[in-house]
Each structure stands twice: as C-alpha cells, then as structure tokens.
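Multiple structures follow.
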Structure I
Amino acid sequence: MIKTVGQLGELRARVARWKRDGLRVGLVPTMGNLHAGHYSLVELARRHADRVVASVFVNPTQFGPGEDFDRYPRTPDEDAAGLESAGCDLLWLPPVEAMYPFGPGNAVQVRVPGVTGVLEGARRPGHFDGVATVVSRLFNQVQPDVAAFGRKDYQQLAVVRYMVRDLAFPIELLAGETVREADGLAMSSRNRYLSPAERAAAPEIHRTLHAMREGVRAGQAMREVEAGAAERLAAAGFDVDYAIVRTHELAEPVPGHRGDLVALVAARLGSTRLIDNLEFSNAADGS
C-alpha cells in the first residue's frame, strides 16, 4: 500500500533507508489532479528504479497574476489511489511551509538563463523561475537517482535538463512520451476546464502539429508553415499564442535546416490554455 508523507524528516528517513539497502530511487514531480500521462511517468521511473516517489504540490511560484492557481484542481485522495495502482511506493504531499519555510515570497530562487526567455517564458514572466525553484527543492528533498518528466511540457523539460547539467545534480532524467486521448488531444489536468464544444474542437491542435510537420517536410518555408498553422487554429476558434517550429534546443532553425525539429503550439479555447508539441525529423532522406 502506498505511503503518504507530509513532513520532510519522514520523507528523508524513508529514502535514506532505501538507499542504505542499495535501492535506486525514482521521482515523479507533479501538481496533482493526476491522469494516465502522470501514471505513465510512474511506470517509466519504475523501470529505472527500485522505489518510486511521486510528489503532489501545486506550486504558487510558477503561477502569474490572473492565472489559475486558486482554481487548479486538487484531488489528493484520487491521486493517491491512482499512484498506488501505477506502482508508486511513496506520495510526498508537502504543505507550503515544508516547500517554502520562509514563504514563497521570500524563497531563494533558481533562474535558468536563455531557454526560459522564449515561448512560455516570454508569455508567462517568472513561470520557469518558479518551476526551476520548486524542482531543485524536490531534488534536494528526495535526492533521487532518476526523475521522470513528460515531453508534453517540452520547454519545462529543456529547463530541467539545463539546470541538472549546470548544477551537476547526480540525477538521470527520463523523458516520457505524451499520452493522448483517442482523438489525439494531449492529456492535461486543465482539459477538465473545457466545455463540451471546446473539448470537441481541442484535438485540432494535434492535427495542426501534424500539418506543420508535413509542411516542413514538403519544403515550405518555416514562416509559411507557422502562419498557416496559426490561421488554421484561429479558424477553429482558438486564440493562438504561438504556432512555431524550432530546433530541439528551441532555437529558430536556419533556412534549409535538416535534422531534428519540434513543432510547438500554445493556444486558448475560451478560458483554457492548451499546449502541445510534435518532435520530428526533417532529414534529407525523409525519415
């Protein structure tokens, strides 16, 4: 049966016992309201570790003014049951004072340069400072050997990779594939905000990403691909933040780029903001 702990001392004592026994520890950081995508990360971590810790913490420092911190769904009992079914050993459910002993406003911050200043970072100032800050704290609290993050939050994964390398965290990062509904919509805790009509329209993001990939592979100019994607989404009722193609390092590809790319979309349906991406190769052989 899964154990739930909310005190740092108890968490560290349990992890220390595992490590004394020579066991590898995996971590899956989450904000809760879990779904199949999160549980797939638990299963991924389990394949690389002997014990798996999942954290559930709705992190106030990564929400900006007017964002959905107060209404973000909190379902700890359902989360614990789902994590147990997925094979998780321990649920770390810290109160705010355990994560931020001096309060969120007085916390030491971790700031990752470069990769945070574009896309989500440009539209949500301070967001990735909050992400890097809370993830670094979780790494320090749990001291895992491996940690699993999903590819759906592509830029977040890039930020964590940068931070782990730059700060020399002795942690192996695992990247889990995006888990989708049958119609292609990426699973997200925010999908529950969608009205029935919005939910019916939402899979257009995934279809648009595929159209972007095919446009690039057909030799269209990147700006044409991006403009066409934005128009397509707007026609389907989306308010588009961006629909762009970038290298895997989130740099703008040079004309004629051959190799790995990623198409990224962020757009709103009503009051719900959705993000998704599609990694693909634009190799000369078409692979």
Structure II
Amino acid sequence: MNAPATAVPTATAARPVIAPSTARLVHWLLGGERHHHPADRLLGLELLKVAPWFEETVTIGRRYTHQTVGMFRDCGVQQFVNLGSGLPTPNPRLPHTSASAGPDATVLHVDTDPYVIRHGPGLLPSGTQHRFLHEDPQSMHRILRDLPIYGFNPQPIAFLLHNVLDRIPSAADAHAVLAPILSTAPPGSVISLTHATADLCRDGSAQAAARCLTAAGLPIKLRTAEEIRDLVEPRAHHRPWHIRAPGITPVGNYHPSRSPTPEPPGPSGGYAAILLHPDAPR
C-alpha cells in the first residue's frame, strides 16, 4: 500500500523591498493615514531622532506653498507648474497646491516618483484641471515644450520648485533646471523656490538629517544663502529676473502678513525666494 501523499510546501516569493520615498515620507509627516510604507515611517522616526524639528519643517513648507500659491492667485496667475509635487494630503489646515490654486486653475504636477503619478490623481477633488506628469525636473526643456498639451497658454505661469534644487548636488545641474524657465517663461511669470540649508540650525542636526536621508537613498544638498543666491542670480545668457522682497528668507518668515504667528528661523529648515519675470510688476 502506498503511503499517503504529503503536501510539499512551495517556495513563497519574497516580497520586494520597498525603499522609502520623499513623497510618501512627507505625506506621513503631514498626517496622511494611507499611502506610506514601513520604510517611510522608519525613516521618519530616524529623522525625528536626529532632527526633532523635521516634522515642523515639513509643516512650515506646506504652509508656505499654500500661502504663496494663494498670493499668486490673488495676483491673477491661473497656471501652475508644480515640480517635485509629492502627494496631496487631506489636512485641511495645510491645503495642497490643488486646493490653493482654485478649481479653475490649470496645474501640472511633475514628479519622478511613479507612486505619485499613480495615486496622486485619486487624492484630488473631481473636476479640477490638474494633470500629473512622470518626469525629471532636469528635463525642463521637454516639460516646457509640452505645456500646451496640458492646456497651458501664453499667459503667466507660476513655477513651484519647492525642495527641488536641493536634490541636485551639482550647482551647474541645478541652474540648468532654472535656465530654461528664466529664458522662455511667458511675461509676468513667477518662480517660487525653497531650499534646505544648515544656516539656520547651528547644532549640526541639519547635517545629521541630510546624512540620514542620503543613507536611505534620498540624498540632499544643503546650501548656504550665498550658494542659493548664486543659483538664482542673473546669468549673461538671459534677461535678469527680480528677486522679490524680502529676498532669500527663512521659509517660515517669508509671509508674515499671511501667518498667524511668526516662526523662529530654525525649524524652517531652509530658505524661500520668489523670482519675478523681467516684465512682471514688482
């Protein structure tokens, strides 16, 4: 009599290791209950150990985006290119660009993270004129060339480069992202940028946070105010744009009239600056 057959366990395919993502990390730090993975949460907890102000930095950055987009909208800008857009979050106190720009705005969200492109549209209210594009900001020439495909016209455009240039270690490569905008943007356009720095935190925690991010595969370049100015100041091959007052300023202090209370410089984590097209009213 043959022995009864026994089930042979089959090999279980190993689950792919999911690396942390800047977009999902920020989403988690802003209170998003979904759209993050264990790797994102672990990295966030590591960052908060070495830089306890990091969560506040993310909040300040989102508030700055909301205030800046609102200011541009009040000035009549209806077209936005949001580079390194990340994921919309449900926090009503810190609206995403999609809400700040208003339902009639044309907005292109550009990100290198496929997760953002896949899930971002589902996090936006229906009926908005928003598109998501999987593209690297270092391909700015191609992004600008294709804007008419996404409904853009020759009216002023607001370009948001929030924590984009600090992901590019080479100053030449970082300026190469700005150069096509500076030379071809429609009259009246504006650029808003934020950039991480160690200037505002003298205890070494900013460098520790940068090392933590770099070790996780999300390298970041800290630049001084002078280095940021070198990126945005006029070059010989394009007409000079104006740096709007108050100049290169800690992110949390840029819009004092729009903030409920002034922020101390340290938790800002970086600088903000707004550039005005040569033909824009000052």
Structure III
Amino acid sequence: MAELETRELEYFLALADELHFGRAAVRLSIAQPALSKAIRRIESRLGVPLFLRSSRHVELTPAGKALREHGRYALDAVGAAVRHAQRAGDIRAHLRLVLKPGGDAGLLSGLLAAYACRPDARQVDILFSGPADRADFLHDGRADVGLLYAPFDDLDGLAHETLHTEDRVAILPAGHRLAGCAAVRMSDLEGETLPRWKGVPGDDGTGPEVADVVQMLQMVTVGRMVGVLPRSLVEPVPAGLVRVPVTDAPPSRVVLAWTEQDHRPLVASFVAAALKWHENGARSDVDGI
C-alpha cells in the first residue's frame, strides 16, 4: 500500500496552496529543486499525477484535489495526536477551556469553582474563540474542553453533556413593529433582515455579515437587522433593544464538549466535576436568565 511521510504531505499541501514551486519552497524554507524532487517522488509512489505543470502554470489534477482535501485532515489529525500525547505526559499541564466571549450562559464561575474543589484540579486557561470555531479548537488540540451551543456548533466527533437548555429570543429595536409582543413565531419574522454569521456554513441570513454578538447588537440598534439568539447571550438587554421569546424556535443547549478519543484524567476530572455540579442544582443561581 502506498504511504506518505508527514513531511512529504506537508510539501504537497504547501504546493497545493501556492500552486507555485518558488513560493511553496520559500514557505517551506527549502530549495525549489528539493521540492520538485519530493513532489515527483510522491507522484511516483502513488502512481498518479498530482499536478499539471507548464512553464507558467501549476494546477491540481483530480487526484491532487482529492489528496489536498483528505491530506489536510490527515495532517491536522497527526498534529492533534502529537499535542495530546505531549500533554498527556505533562503532569503540570493546565486545562484549556474554550468558549465564545459571553457564551457561558452564566455557568463559567460555578464550573470553575466546582472543579477547583477536586484534589487533582489544575489551573484552567480560558480561551476565546471566534463565532464558529470552538469545535475546531477541540479537534486540533488547542483546547481540552469547550462550552458549545447546540444545535449551532458541529458536535461530530465530540463527546458532550448538556449543562443548560434555554429558549431563543428575537432581538429587536425598541421601535420595531413586534417590540410590544409578549411572544412571536418564526413566521412573524419573515421578510426581516437577519445577520450572516461569519464563518458559519449554510447560514441563511440575508443581511450584513457579523462576526460576533456585539456586532449584531450594534446593527440591530441602528435598524439594519433583527436577530434570533439564545436568551443568555442577551443578558442584560442593551438600551434601545428588546428581546421577545420565539415560541417555535428550537431550544438552545449549552454543552460541555471534548473529543471522543480523549480519555485523559485531566479531561475526565473536569467533566466529572461539571456533571456533579450540574446534578446538584447548578442552575439555581441563573434561573432568572
């Protein structure tokens, strides 16, 4: 069976990204002839051409496109495996928790306090993600556990436990036609401009692109759009805005997530502390959210 070394895959992916031998060689800090030789060796080993070359042009063949897609996942997986192995052997390693700014639904301080009571507790480093990459932090080993929102975050390949379930609310300017309603349905928002979330595939928003909740709230304030969010992301409600429950919007769940293959005591201890805290009535202090 044909096999590629990790370094060879790195060479291929650099050229697949740059489509220029000179730029790829600079990126890899190797000589261009060495890169050319490595690519020929890869193609010979696989038995298929990966690039179409001319004096002015380099492009991927269908085989090259397939290797680029799957090879990147493979290289990321190798990197994540190395990082997990290194951290598993480091008895001083901190626990890294990823969440989006303001995206803890009031859970974070209680979680940290519950974990700190365990005899094997480590220092917890808080990492803040972008609008849609919390799962990436877990898959590539940048974080050990994360607070994610379901169904908005991709939970494929992740183990997870629900810590909080909440309704979703429409965020409207105070003068909006629906601002005085006790509740609305999704059909009531038809024709309204909704945000396009940066980095979120399949998003069906029609309005300006926003990268986070703060940007969205600013756009709602000036009347450029309305939004639908989990209730806890709009607590407190900014001046000039109102939030109205959306009765038929699927509920939002805040989940504690980690990779399915990660069985390190470091992670297991934090999960156990979170679940015990949750079972003992963790929500009592945020029931008003």
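Readers should treat all values here as calculations from the given coordinates under stated rules, not as data from a laboratory. On a predicted model such as this, the values are computed, not experimentally measured, just so you know. Cβ atoms are built from the backbone, for glycine too; each structure is taken alone.
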Report summary line: Calculated from one of I, II, III, mean count of other Cβ atoms within 10 Å over residues 27-34 reads 12.8, and the structure in question is III
**Report entry** Label whose coordinates, when Cα extents along the principal axes in Å is calculated, return 69, 53, 29 (choices I, II, III)
**Finding:** III
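Comparing FRET efficiency 1/(1 + (r/R0)^6) of positions 147 and 227 (r between Cβ atoms, R0 = 35 Å, to 0.05) across I, II, III, which structure shows the greatest value? Could you put the intermediate results ahead of the total?
Working: I: 0.40; II: 0.75; III: 0.95.
Evaluating FRET efficiency 1/(1 + (r/R0)^6) of positions 147 and 227 (r between Cβ atoms, R0 = 35 Å, to 0.05) on every structure, the highest lands on III.
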Query raised in the report: If Cα Rg over 2.2 N^0.38 Å, for residues 131-186 alone is computed to be 1.14, which of I, II, III is the source?
Result: II
Query raised in the report: From which structure (I, II, III) was distance in nm of label points 7 Å out along Cα→Cβ at positions 19 and 267 calculated, if the value obtained is 3.7?
Result: III
